[in-house]
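None of the figures in this text is laboratory data; all of them are computed from the coordinates on show. Worth saying up front: this structure is predicted, and the values here are computed from it rather than measured. Cβ atoms are built from the backbone, for glycine too; each structure is taken alone.
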Structure I
Amino acid sequence: MLTHQREAAILERLEAVGSVTVDELSRLLDVSGTTIRRDLERLELGARLRRVHGGATVARTRAPGGGGELDDDTREKEAIARATAGLIADGQVVLLDIGITTMRLARHLRGRPVTVITNSLAVLDALRDDDVVTLILLGGMLGAKTRTLIGPLTEEALARVHADVAVISSAGVKPEGAVVTDLTHEASIKGRMREAADRSILVANATKFPGTGSYRIASIADFDAVVTTAQADSRALATAARAGVEDVRV
């Protein structure tokens with residue numbers, strides 16, 4: 001695998017789960033840990049990620065005037081996370097899917113009296129030291145997509161919980177309205193999360209229209225709300241509007 005292909009794969013993992021380790025990337029990409037560390041160093045120099053002990057996480061965001069500008073993708077995801085937090089009421093039980101946007105949402109829920117149930121270890125890291133949030137981690141096997149719990153135990157745990165709100169991410173939203181992912185084991189988990197809640201919210205910035213992925217999660221019409229950006233594909237959103245889905249633009 002060429003350098004630029006490895007870097008793209010590393011950033012794809014970060015896009016999906018928020019943080020990665022050197023060991024996991026080494027196994028996934030079948031290269032040495034030394035090679036991965038060099039890749040991470042280059043990506044950090046390009047402000048594409050932030051290295052931490054044993055791996056990397058998403059690049060820190062900076063406020064305007066704080067010495068750096070947010071790229072469009074990061075700015076959109078942060079705005080979507082902030083808007084979604086506004087749709088969640090204190091006292092509610094919230095199912096949080098994996099992904100950078102949901103990880104950012106978790107940060108916006110810090111200090112609020114909510115219960116968060118998740119299979120994302122990135123969300124766990126964001127909330128583990130919060131004394132106000134009640135945090136419940138779903139069981140399961142650590143997935144090939146790092147920092148994610150998947151498998152029969154995760155699905156069994158989801159069958160035993162009930163939430164007020166589920167916030168779901170995806171890899172793509174097709175023009176006809178299909179919400180898809182490229183993670184075969186997580187398509188079912190995302191669907192079960194949506195079904196386990198009274199209200200489901202799809203979070204997707206403009207790059208997810210149409211995005212990628214061949215494993216169907218649901219139709220956009222199956223959600224109660226979509227939080228996205230003004231540049232999102234109007235065809236898919238028209239399908240949502242016809243079904244009465246709340247359309248929140250940031």
Structure II
Amino acid sequence: MRKFIVGNWKMNGTSADLGEMAEISAVARLHNSVDSALCIPATLIERAVAAVGAFPIGGQDCHMQNSGAHTGCVSAEMLSDAGAVLTIIGHSERRAAQHEQDSDIRAKAQAAKAAGLKAILCVGETLDEREAGMALEIVLGQVAHSLPDNAAGAWLSVAYEPVWAIGTGRVAEPADVADMHAAIRAALVGRFGAEGQKIRILYGGSMNGDNAAVLLAVPNVDGGLIGGASLTAAKFQPILAAAQASGE
């Protein structure tokens with residue numbers, strides 16, 4: 001399975017950053033055995049698509065409805081219309097700050113698929129949940145209840161993001177990552193059979209150029225969802241290089 005490295009720019013970026021996005025896309029093309037993409041603010045999608053050419057650009061969320069009285073929201077169809085080819089759904093920051101439930105994320109996944117978008121569906125536990133010995137229960141519950149029944153296939157990736165390792169500089173130990181990714185894989189195969197093997201499982205907790213090689217070598221780590229290290233080509237390139245080397 002080809003590694004998938006996706007940058008999540010979160011609430012960062014203006015038109016002044018389009019040149020950096022173009023540099024990232026140029027660097028990514030040098031690592032042609034790796035799939036990669038940037039998920040950026042919706043305000044920049046159309047301009048970024050024009051700036052980066054064939055490099056995949058995505059959104060960071062979508063609404064579960066195609067249209068209607070949802071002020072400030074962006075539908076999957078709107079993302080597609082702007083040129084996006086994928087979107088993140090269920091990120092821990094939205095689960096926490098916007099109080100999104102598994103049922104909301106499940107509906108968003110269905111909307112993304114219906115609009116022809118690939119989706120990266122995020123799951124993960126907080127530090128309190130891990131210290132209480134509930135990490136597997138929480139994450140596998142999110143997998144069970146957030147994924148739609150038609151989730152099987154290459155259109156979907158699952159990103160495991162231990163919440164306590166996002167933006168903190170802390171990274172889960174490789175053994176912990178291995179255990180969680182193995183459990184997620186078993187859950188996917190248990191639900192979807194052989195098709196569950198086609199769903200890539202990304203690691204999304206402070207992956208950077210220093211730790212990418214170790215994390216990408218862990219079984220069932222099929223790529224990374226990258227935060228701060230995706231904001232510049234200089235920081236993103238070492239992760240792409242580690243991903244390419246892991247497949248050689």
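Looking across I, II, the calculation of FRET efficiency 1/(1 + (r/R0)^6) of positions 29 and 141 (r between Cβ atoms, R0 = 41 Å, to 0.05) that yields 1.00 traces back to I.
Supply the structure label, taken from I, II, corresponding to relative contact order in percent (Cα under 8 Å, 6 or more apart) with the calculated value 22. Derived from the structure labelled II. Looking across I, II, the calculation of distance in nm of label points 7 Å out along Cα→Cβ at positions 37 and 101 that yields 2.8 traces back to II. Computing mean projected area of the Cα convex hull in nm², for residues 93-220 alone across structures I, II gives 7.8 for structure II.
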